[in-house]
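Enquirer: Read through the structures below before going on.
Please treat every number below as a calculation from the coordinates, not as lab data. Keep in mind that what you see is a predicted model, and the values were worked out from it rather than measured. Cβ atoms are built from the backbone, for glycine too; each structure is taken alone.
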Structure P
Amino acid sequence: MNTCLIVIDAQESFRQRPSWNEALAAPYLQHQNALIAGATARDMPIVRIFHTQAPQDTGNPFSPASGHVRPLTGLQDFAPAATFSKTRHSALVDTGLQVWLTQNHIGKLIVSGIRTEQCCETTTRHASDLGWAVDFVLDATLTFDMTRPDGQTLCTADIKMRTATVLQDRFARVCSVAQALDATS
């Protein structure tokens, strides 16, 4: 089965947000870079996804006009097999990714990137519903603390555990970098 690594929204735009946390980013980048290096060593196609949104001006870090819609500093450089921009949470909505995956006979996706519970989880659910097998590499995803409706903080560890729980054996195999890469050997 042909496998493809998807790197979702690993872009400088997030560093411009108040929620950005370098302490969380460092281990994420270590795992993301190991996944990229492993995919490259296996000649696995890697697809880069960027998130863009309105307004299209320099003050919006998710606008290409800002200069922040570019690879995250510290991310290992790689030559993407394809690059897509999205305006929705799922990388499969109105991007051309679905067509590209089908044309390239990809049967399995390895999902990684930013944010764990938003674009990574949504893309995983969507891909599973469309028939792709998915490995969700939890350590190669990044998210940030959120405020619950009751005003309390929902920490990143809890967000990631919730995502892993709802995806495992329903939409994906939640796994480590090594497990995802070993499954492609």
Structure Q
Amino acid sequence: MDLDQLRDDIIQSQKKGLPFIMTSVVIWFLIACVASLNISFNIKNIMVFICSCPLMPLAWIIGKKLGVNIFAEDNELGQLGFLFTLNQVIYLLIVMWVLNAVPEKMIMVYAMVFGAHLLPYSWLYKSNAYKIFAIIIPIISLILGMIFNGFVVASVLCVLEIFLVLTLKNEMKAYEK
């Protein structure tokens, strides 16, 4: 297969990463719940990190329901998609620094890192949705995070992720014909 065929194959087999984006709706909902708690920022921020722990199991379960093997071992571009995800792990070091330096802004920075890490998927999945959301999520997170608290940022992220899911499902219609 040539590169375009591999991309088309991974778009169909991974459904444009929908299991992970659907899981992110749940995670941002959990983060919003934690952000609403009246507890210290240190405890709250540690709990925010804990909210991300169910990412893989939830994505795997949702993937099973959608008929997606989230590990994409049969397409070489699956390893590239995994590499795209690893950049977010490296950027989490910045989030960890913010956890100590400016704890009240950690959710904002976390949201910005999350949004920005979506950009390479716009190429992999031939998706304008990933491109647009990778740009607007960090910008909206920055603006809201400077004005409001983490609860507002996380709540808006949850809503934005729902819109991303719907937009990706709409994009997938072209590949399901």
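Enquirer: For which of P, Q does relative contact order in percent (Cα under 8 Å, 6 or more apart), calculated from the coordinates, equal 25? Walk me through the numbers on the way to the answer.
Expert: Details: P: 25; Q: 31.
Of the structures listed, the value fits P.
Enquirer: While we're here: As an exercise: volume of the Cα convex hull per residue in Å³, for residues 17-64 alone, calculated from one structure in P, Q, equals 87. Which structure is it? List each step's numbers first, then the result.
Expert: On the way: P: 87; Q: 52.
Computing volume of the Cα convex hull per residue in Å³, for residues 17-64 alone on every structure in P, Q gives 87 only for P.
Enquirer: Still on this model: Suppose helix-only ellipticity at 222 nm (-39500 (n - 2.57) for each DSSP H run of 4 or more, over all residues; to 500) works out to -25500; of P, Q, which structure was it derived from? All intermediate terms of the calculation are to be shown ahead of the outcome.
Expert: Working: P: -9000; Q: -25500.
It was calculated from structure Q.
Enquirer: One of P, Q was used to compute distance in nm of label points 7 Å out along Cα→Cβ at positions 9 and 49, and the answer was 3.9. Which one was it?
Expert: On the way: P: 0.9; Q: 3.9.
Computed on structure Q.
Enquirer: With distance in nm of label points 7 Å out along Cα→Cβ at positions 41 and 169 derived from the coordinates and found to be 3.1, which of P, Q does the value describe?
Expert: Details: P: 3.1; Q: 3.8.
Attributed to the structure labelled P.
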